[in-house]
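Alright, structures below, take your time with them.
Derivation of every value follows stated rules applied to the coordinates shown; laboratory data play no part. In this text, all values refer to a predicted model and were calculated from it rather than measured experimentally. Cβ atoms are built from the backbone, for glycine too; each structure is taken alone.
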Structure P
Amino acid sequence: MLTYRTLWAALAMAVLVVLVPGWFWVWLGLLAAAVLVDFFACASPRKVQVVREETRPTRIGEQATAVTRLENLGARALRGWAKDGWQPTAGARNGLQRLRIGPEGSELMQVQLVPQRRGQLRSEHLSIRSVGPLGLAGRQVVHRVPHTLQVLPEFASRKHLPSKLRRLRELDGATAVQLPGAGTEFDSLRDYVRGDDVRSIDWRATARRQDAAGQHLVVRTWRPERDRRVILCLDASRTSAARIADEPRLDAGIEASLLLGALASHAGDRVEFLSFAREVTARASSSERGIFLNVLSTAVSRVEPALVEADFSQLPGEVSAITAHKSLVVILTAVDSPSLHEGLLPVLPALTAKHRVVVASVRSPELVEQAADRRTVSGVYAAAAAERSIIEAEAAAAELGAMGVDVVQAVPDQLPAALADCYIRLKATGKL
């Protein structure tokens, strides 16, 4: 392998050939001899052992460092370059680095990565180029030693978690229950105040708390039920690949799953997650070892949309395999999908008979804008199509509501918070 320095040496020799034409073969022989000597003098890159060090998982947009140890097993010093072959979405900032490793020495190659997509990113090889002392020639070898980096979702909706947890704590036995059935775990006793449900009065405690001033009514306070099942079902079929607001529909479903999963696990509920298309593609459970948010993030990071129709008929069996008790089943799918009537609606009675079902769907903000733009003839036709899509989505939501299903629709950046609010509302009204 020749380097650019060889080219510059040849150009300089061309000037000498013009000045002394009779010495052409002499100059050419000298250049060839220098190249050969430099080639055999450089260290062999084959004698470099590449050791990949494990890289901790990171999130989209966060910086990670991929560390590779290069050990020179030869007797010559190696000088040259090394290039780590990360895929473009890994965002490698210094994939090409200069090397200088002494005989039987080692060096750490640290590549700064800023990944732009979730999932498992890979570097399939590392190329090492060794050059001679003159820099005219060298050798290059590609070491097929893969390196992987697990990239977790961004979880931008994490900012809503503190406020949602604060609302849950306010519900946790702060006031007497105003609605029947809204909690069965006894918390404490307190004096009756105007507006409390008379059914919450504890007559025995009231009788014990008599004094000279008279009788004080005492009410029981309750806390919302804990240890409930929350089952998150993420649709990863072809409808999840549609782009809404410049991101796949699946990404909004992942964000909503992460926020609701973290919220429910903090509330003491048992959370199960599964993604599905024709079959279940990923699972996670709060009963697994480790922090559940990390477990769930790792599971959803591997989910990719499959270009097939979703098989909703498997959901009742999957939910029954998880639990036989009443649970909150959250299905994250597209309400405006043409396959809704053929796929999801027929299986809902089997779910609503035992469980509380919530269907969460992403609403396209572009449809509202398109429906309002009627300045041109083509704009009128586009607005009519957008209006039709909106009406069909509202009709599908009304049909789901008639079946006892709670429907949550919001634009992508608002869907996680809206779904969390629905969970808190159900918990506050004792419907879980």
Structure Q
Amino acid sequence: MLNIIWTSFFILGFLSALIQSILTGNYEIWTEITNQLFATATSAFQLALNLTGMLCFWLGLLKVAEKSGLTEILAKALRPLFKIIMPEVPENSPAFGSIVMNMAANILGLDNAATPMGLKAMEQLQKDNPHKDKASNAQIMFIVINASAITVLPVSILMYRHLEGATNPSAVFVPILLATACSTVAGFLAVAFTQKLKIFNRTVLAYLLGLITIIGGICAYFYSLDTVTRLKYSETVGNALILGFITLFLAFGAYKKLNVYDTFITGAKEGFQIAVQIIPYLVAMLTAIAVVRYSGVLDGVVWCFEKLFAFCGFSTDFIPALPTALMKPLSGNGARAMMIEAMHTYGADSFPAFVSSVIQGSTETTFYVIALYFGAVKISKTRSALPCALFADFIGIVAAISLSYLFY
């Protein structure tokens, strides 16, 4: 699947450029695409280098958490659920601890911590994978949940809306939370259906109700605050949690009489090795995305959707936000740029800007996540991971648009 899509990106980009140069005389597009292709290959390499520091730092801390037994304590809370959704993984696998850490970081919006922990989880799951070039069921489940992870504190989106002058920057808080919850549930159910997991039981229902209760409580609390306080709390809580995680890891390690510094260095070395391994996969995926983006393929898709919805008599007010939706599974930076462009063009308080913001927080950058995580463990056969993740993206985007009409 990934092989077909990756090749198709280049073919579609070439055909789009060819059609534009013949029909409109836009011969400069060849130069534009080629320049962006080479520039993206360079930036992909630089991105991997930039990730190195964070990988070393967070994997060093995660090693401290592992050796001190902290991850095992946290994993116990979700072990009954893991037995159902990842039955082939041994109960004592250290991957569960890393998965819990990754999920917690994603939920709290701590992206710089979530990625290293997720890569570590994939590496640990790979040890129990009998077919090293093919994604295991557990890895597929983890990837799809990760690529659609619920984000409770979308700090960066709220800050962009604030900087662009939105009257109520945090108005998108609840729609984002609900949309990303829809995306995660959809992805989970898609994988469960594909793998024929028996998820309709009391255990799964209990965890689901617990998640709904937590989300509902957070929504109620933040909506009880005024706009300024809500924005301030979102930013403050996010930064405080980062420092809190770091302090917890180190303090618990010291409490267990662990040589914290040496353990940290051992984990940091693993981060450097992973950073080197992912470079080819990032270069491959990001260059293909650049060709699709700068060839005008996405603009053509948006135009087709606009005509289709207009023909069917549906509202087209959300169409200006559609570029963000199409770019989000491909590139986080690209989707962010589209969101900001919508704010500049239509105003930070406009409906297109509102929809763009909710979409930006509703899903993850699926192709980037898949290239990054599977590349780290050298898996080339991703099986159902991509279709299930894209299905979750689709549900998340549809939910984001629908909720925007409801909350705007």
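Details
- Given 0.55 for FRET efficiency 1/(1 + (r/R0)^6) of positions 11 and 147 (r between Cβ atoms, R0 = 41 Å, to 0.05), calculated: source structure among P, Q: P
- Label whose coordinates, when mean count of other Cβ atoms within 10 Å over residues 299-306 is calculated, return 14.1 (choices P, Q): Q
- Ranking P, Q by FRET efficiency 1/(1 + (r/R0)^6) of positions 171 and 307 (r between Cβ atoms, R0 = 30 Å, to 0.05), the structure that comes out highest: Q
- Of structures P, Q, the largest value of volume of the Cα convex hull per residue in Å³, for residues 75-122 alone belongs to P.
- Test item: relative contact order in percent (Cα under 8 Å, 6 or more apart) calculated as 29, pick one of P, Q: Q
- Entry that produces 14.6 once mean count of other Cβ atoms within 10 Å over residues 163-170 is calculated, selected from P, Q: P
- Of the structures P, Q, the one that -26000 was derived from, the read-out being helix-only ellipticity at 222 nm (-39500 (n - 2.57) for each DSSP H run of 4 or more, over all residues; to 500): Q
- Which of P, Q yields 1.22 [Rg/Rh (Cα atoms, Kirkwood Rh), calculated]: P
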